[in-house]
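Each in structure tokens, the structures are laid out below.
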Structure 1
């Protein structure tokens with residue numbers, strides 16, 4: 001039986017890659033990801049399940065799923081030419097992905113599946129910093145966080161609970177790490193971008209409030225507050241909070257072992273030591 005050994009929720013800001021290359025050891029983001037990477041390596045996973053949203057690179061308006069999972073044996077990216085990032089070829093654990101897909105559908109979640117796809121910075125920025133050798137197979141899950149109507153926070157939390165059960169039902173003795181990613185308050189290219197920049201952080205107080213709820217394990221209060229309207233008040237990609245909420249559903253009410261706020265960017269970094277948690 002497989003077990004969940006760690007859960008992570010981190011940003012996937014595409015500019016992080018080249019910024020870390022230019023700033024070297026001075027890079028705050030690289031320092032934060034280094035802490036996350038150390039935690040991941042200590043957890044010794046042999047499979048990573050990613051939870052993130054696509055940014056109109058893998059899917060588009062003509063075929064935009066609420067929930068999707070990649071069930072191919074291979075994938076590659078970034079398919080959005082993330083600055084500074086090399087082209088990666090990744091192994092997908094297709095058997096595990098297909099098992100999880102069937103489990104989730106039987107548990108009431110209507111998933112789309114894809115046998116031919118590439119991935120963008122949403123999945124690859126975290127993996128670039130956390131597992132740069134890309135030696136671990138992945139199972140990629142995509143959540144609609146940017147095209148209303150968004151799935152509800154309650155439904156995404158329930159999805160996380162179901163994913164945890166699906167992982168534990170795998171017949172292999174896999175050690176699974178979850179890597180969810182997204183920002184908590186962020187406006188990209190919209191009217192709330194800062195003057196002279198392509199982005200802005202409309203509601204850093206909301207992001208800090210979210211982290212307080214996470215630290216104190218008040219998941220119910222967070223889910224109740226995280227309506228579509230409230231998330232989008234925090235930026236046009238404020239719905240990426242849903243990726244975090246899926247991660248919270250997977251880990252359950254447990255305080256993170258590591259929680260780092262990056263308020264000037266509307267971001268945060270979190271790590272949970274699971275050791276089979278998720279029941």
Structure 2
């Protein structure tokens with residue numbers, strides 16, 4: 001399920017780091033914890049495991065807000081902002097999620113700033129999968145509402161971030177997607193479902209763009225991840241598998257706002 005959150009800035013200096021994703025994830029967990037601490041703890045600490053991987057099954061788009069660049073920070077212009085957020089949950093949970101966020105405050109803070117946004121409206125977005133057979137095969141084109149992160153580890157455990165121009169970008173992406181599906185529906189079902197899955201990259205607006213995002217910036221635990229945008233994905237597979245990545249993101253670090261898909265051209 002997918003929601004559009006309309007936000008109003010109500011506190012702070014109207015200044016955010018460009019790498020705000022970790023702060024926004026924390027704000028989302030905080031809102032969920034107020035209403036359902038058990039679910040929030042499950043998302044944060046456990047997720048859906050398979051092997052050494054865990055999947056949180058939610059994602060969010062880039063923050064839509066007007067700003068001026070000031071070094072490594074965004075100086076916000078005006079008070080309005082918007083955000084899409086997706087959860088892979090049963091349809092019956094829709095009103096629960098809407099109630100979680102309506103009139104709540106998203107508080108994004110670190111050592112340098114504390115910005116507060118009120119959720120003034122929560123809009124449920126129509127799913128492109130309504131009325132479709134979950135087992136039927138579909139071909140769909142998705143735009144990117146946030147960069148996609150695709151990485152692989154070498155023998156030393158170091159991550160290597162792949163570009164959509166790299167030959168192994170799609171195989172790694174498909175492997176991650178299959179692992180996520182298997183974490184929910186089982187490995188046996190995943191083997192069958194992914195015999196019909198494929199993916200390709202569509203470039204229509206020039207070369208793909210790279211973005212480096214810092215996690216826990218300006219701390220001893222700071223790390224960086226690299227994502228890519230300015231392209232679209234054509235995905236083919238059963239509707240159940242397609243709906244999974246539409247709701248919860250594709251690639252790595254979805255719960256940090258990476259790999260959020262939009263249906264159709266932006």
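All of the numbers you see were taken from the coordinates with simple rules; none came from a lab. On a predicted model such as this, the values are computed, not experimentally measured, just so you know. Cβ atoms are built from the backbone, for glycine too; each structure is taken alone.
Once mean count of other Cβ atoms within 10 Å over residues 2-9 is calculated for all of 1, 2, which comes out largest?
Structure 1 gives the largest value of mean count of other Cβ atoms within 10 Å over residues 2-9 among 1, 2.
Comparing distance in nm of label points 7 Å out along Cα→Cβ at positions 154 and 242 across structures 1, 2, the highest value is found for 2. Could you figure out which one of 1, 2 the value 20.5 for mean count of other Cβ atoms within 10 Å over residues 162-169 was computed from? Value 20.5 for mean count of other Cβ atoms within 10 Å over residues 162-169 corresponds to 1 out of 1, 2. Given a value of -7000 for helix-only ellipticity at 222 nm (-39500 (n - 2.57) for each DSSP H run of 4 or more, over all residues; to 500), calculated from one of 1, 2, which structure does it belong to? The correct label is 2.
Hey, FRET efficiency 1/(1 + (r/R0)^6) of positions 98 and 138 (r between Cβ atoms, R0 = 25 Å, to 0.05) derived from one of 1, 2 reads 0.40; which structure? Label of the originating structure: 2. A value of 21.2 for mean count of other Cβ atoms within 10 Å over residues 146-153, calculated from one of 1, 2, originates in structure 2.
Each of 1, 2 could give log10 I(q)/I(0) by the Debye sum over Cα atoms at q = 0.09, 0.11, 0.15 Å⁻¹, but the derived value -0.36, -0.55, -1.10 comes from 1. Here FRET efficiency 1/(1 + (r/R0)^6) of positions 18 and 34 (r between Cβ atoms, R0 = 30 Å, to 0.05) was derived from just one of the structures 1, 2, and that gives 0.95; the source is 1.
When FRET efficiency 1/(1 + (r/R0)^6) of positions 122 and 194 (r between Cβ atoms, R0 = 41 Å, to 0.05) is computed across structures 1, 2, the figure 0.95 traces back to 1. Tell me which of 1, 2 gives 0.80 when you compute FRET efficiency 1/(1 + (r/R0)^6) of positions 66 and 170 (r between Cβ atoms, R0 = 30 Å, to 0.05). Going label by label, the one that fits is 1.
As an exercise: FRET efficiency 1/(1 + (r/R0)^6) of positions 26 and 250 (r between Cβ atoms, R0 = 25 Å, to 0.05), calculated from one structure in 1, 2, equals 0.65. Which structure is it?
Answer by label: 2.
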